[in-house]
Structure P
Amino acid sequence: MTYVNPLLERWSSGGAVLATWLTVPDALVAELLASCGWDAIIIDQQHGTVGPSEVATLAMGIQAGGAWPLTRVPPRDPAAIGRSLDAGVLGIVVPMIDTPDDAADAAAAYRYGTRGRRSYGPIRGAIQAHSTDPLDLESAALIPQIETAAGLAVVGEIASVPGVDALLVGPADLALALDVPVTAALRTPEQAERHALAVTRVRAACERAGIVAGIHTLGGDAAHARLAEGFRFVSVATDAAFLRVEATRALRLARGDE
């Protein structure tokens, strides 16, 4: 094994990673977003409009812009994990993880031969890693999402599954699982506390297991606060949200509404 994943290297040195999400399947958008200075861009195959065949091209656009390409795959889809690794991403976010077995299944989708269930055909992954060694090709970060009541209940066990590098809190789905409004401003103090305690529980589980704690946020101020709390993988909004917010603001200014 000779390849070192720069994402994992950043985490192993104690550093943090700031990311945003790519939901628009366009390589130029990917490159423009990456060129803003983000550490990583997460290609969203779950909620975005990205198809499996577009991941490799989008990863190339992201790397051309100077960021690390990651992707989120659909829930419980080991084939999507294998395809995405073959496309050369440096990390995979796996949503809706309920049990340690779910996380172990995702880890097995990374591994070849007797260590897992991945089929060998790295295509762009071999170019990305400058290697055809299976161990080099297995070096992408594995990032399960904690966003269900079931996953929260056993988060410590999930964090301890071999091969898991980080956990990512999905705050919106976690709110729904806790019967709490998705919009923070609509929560009662009791609901806000319930959600905050759940988030803290995930971070604490990551610290005990010696892995990275991650969380999604809606804006830069919130991301800065999460970094200060000890989260070292923080995502901020999406390409679509940035476009909509700035376009709306510019239009309001042009009309004299602000």
Structure Q
Amino acid sequence: MAFKDDLLSNYLHPRHFLQTVYMPAFKPKGSDFVYMKNHKAACTTVIATLMAHLLHEMKDDRDISMENVHQPPRDVIHAGKRALGMPRVLDALQSKDVFRFTAVRDPIARTVSAYADKIARGDKQKRKLMNHLGRDKEDDLSLSQFLDVMAQDEGAQDVDRHWRPQVKEISYGLIKYDVIGTTDDLTPALKEIVYACFKLKRPKMQDTRSSMGHQTASKDLIASMTKEDMRNLERAFEADLQMYEEVKAAQAKAAA
């Protein structure tokens, strides 16, 4: 019970947690697996790559699209409350026979990308945030203002998963991962994941940034950040920044 309680304390509710878990609909040739989805950290690429290999094992020639990556067919991948039960997931997260992995992103790039993709464009995530702040949904919200909100209002960090702290979304330090990839160089992690799960040395990589046009231009925004902006981001996402340094250090040690 301690593991379950500690785990669920990282999420807004059990359904939120189960929506973060992705498992195969059948045991692949290599290993059963759990992928912990982390929004704005190459999750579309990871899911599309997993789908490509599962469909290959099924001898199924279905196309992989943005639509079915966001809502995977239940005969291919299980995710969410309807497809997954809490006992199955809790067992998988603690079993030595299940391969567990996720991916993380530089917190600066992830946060700014979330702003550019979800706030600057005026998507539903902006409406949710403005409602939380008690402000008119049509009001402008600059990157500086967004970062100030994140630093001053911890509740605002929980409004949407695209900028919610990664340490919570992947239960960093609680789940024992076999692989944690980083989005600045995801290929080595994907190769390890595909070999462990599917016993294939030549993975069918799915680069959704090119195949599905899934990208956000945020370099100019990062370049425009002030010292105060950076202080606010560091204050809001201190745990993510520390996590990212630890993951990168572990990767460097493994490669040495």
Thinking of P, Q, which structure, once log10 I(q)/I(0) by the Debye sum over Cα atoms at q = 0.28, 0.30, 0.32 Å⁻¹, for residues 113-160 alone is computed, gives back -1.01, -1.11, -1.20? P
Where is mean count of other Cβ atoms within 10 Å over residues 105-112 largest, in which of P, Q? Q
State the single structure among P, Q that was used to calculate volume of the Cα convex hull per residue in Å³, giving 127. P
As an exercise: FRET efficiency 1/(1 + (r/R0)^6) of positions 49 and 193 (r between Cβ atoms, R0 = 25 Å, to 0.05), calculated from one structure in P, Q, equals 0.10. Which structure is it? P
Looking just at relative contact order in percent (Cα under 8 Å, 6 or more apart), which of the labels P, Q belongs to the structure with the highest value? Q
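Coordinate-derived values only; no laboratory data. Keep in mind that what you see is a predicted model, and the values were worked out from it rather than measured. Cβ atoms are built from the backbone, for glycine too; each structure is taken alone.
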